[in-house]
Structure P
């Protein structure tokens, strides 16, 4: 269990009980000066991506079968996957090296997904550090897991022009398009729709 939600609650001026509900949702929307529509879309996506604020670090502790399912072109056989099974560091070096600015294996294993929407890769972390004036996260990206877990999600929405979709209103089409931009597909779409609409009822 992460401390990230309690830290966020403290930052937003509500009781740091580690439970997410209407009061916390309203406090987050107010603290970050979000419209009800932006707040609902942001929180609906974050709830799904983070398991309701529980997960703030990418879990790369995969079985052989899971790796073959998630990365079929990279691990086409059991033999190709076995060296990386239950070995998060080696798996990160394999799947992230040479991508997203990770020009060394050390960067590939250091800049795994962190935060409520899992900011991944050296280039993304560097851009966040620059835009937010937080150079320390480049040397210690674990800060993204607690101190800046929500800030990374808000930055991601802004950097990828997702607020524009949020401003169209809370409806299934907007949620579907946001899911595609965040997830790369439509994993958990029904859950994202349900949570976004629930939060919207709380904050509008």
Structure Q
């Protein structure tokens, strides 16, 4: 089994000093952070592209995949490394046709084995399960809904034992609660609030201590 990696998800506010924060996080997370998801809401495509470009350059300098949340069109415009699709963002096959064979395409699958298998069959490069823990990231909590099924560790174990497509665990993940997800077979831990809610370098180092011993 390969070592679990960190998949950083941006806060909604990526202006101001955020590029410098991202630079510090990726420097601290060398060989640990392998992907960064750009996730903004309520801005038009031109503003989103302007916000994304400096962050994309930082990721490229650190050899970290730059993934766009939800928008295939923005991913295509920026020539991003890939796109992450929710269940309402269209099928992976369509994204593949738009973005090309090399693009990394991920799909949110909540706690559903059926959704994950469908995503894999449709050509997804990874599937994301969550939220595993209560999340302060509004989109994760809203996406899940108050009555949604919460995934369990058995879901990760099942996926890892059968499928070669990597899986991402998401939702309220911190250095204190991530170990069971790693042991269950998560290939990536998607984190946002645990890193950007305070000192990003200290947070990355705390994750590294748990994930790499």
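Just so you know, all these numbers are worked out from the coordinates, no wet-lab data involved. The structure displayed is predicted, hence computed values, not measured ones. Cβ atoms are built from the backbone, for glycine too; each structure is taken alone.
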Task: Highest-scoring label, criterion being distance in nm of label points 7 Å out along Cα→Cβ at positions 91 and 195, among P, Q - done: Q
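With helix-only ellipticity at 222 nm (-39500 (n - 2.57) for each DSSP H run of 4 or more, over all residues; to 500) coming out at -16000, pick the structure among P, Q it was computed from. Show your work: numbers first, answer last.
On the way: P: -16000; Q: -12500.
Matching structure: P.
Comparing FRET efficiency 1/(1 + (r/R0)^6) of positions 107 and 163 (r between Cβ atoms, R0 = 35 Å, to 0.05) across structures P, Q, which is largest? Mind showing how you got there, number by number?
On the way: P: 0.75; Q: 1.00.
For this comparison of FRET efficiency 1/(1 + (r/R0)^6) of positions 107 and 163 (r between Cβ atoms, R0 = 35 Å, to 0.05), the top structure is Q.
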Task: Structure (P, Q) behind the derived value -0.18, -0.24, -0.31, -0.57 of log10 I(q)/I(0) by the Debye sum over Cα atoms at q = 0.07, 0.08, 0.09, 0.12 Å⁻¹ - done: Q
- [ ] Consider the structures P, Q: one of them gives 20 for relative contact order in percent (Cα under 8 Å, 6 or more apart) as calculated from the coordinates. Say which.
- [x] Q
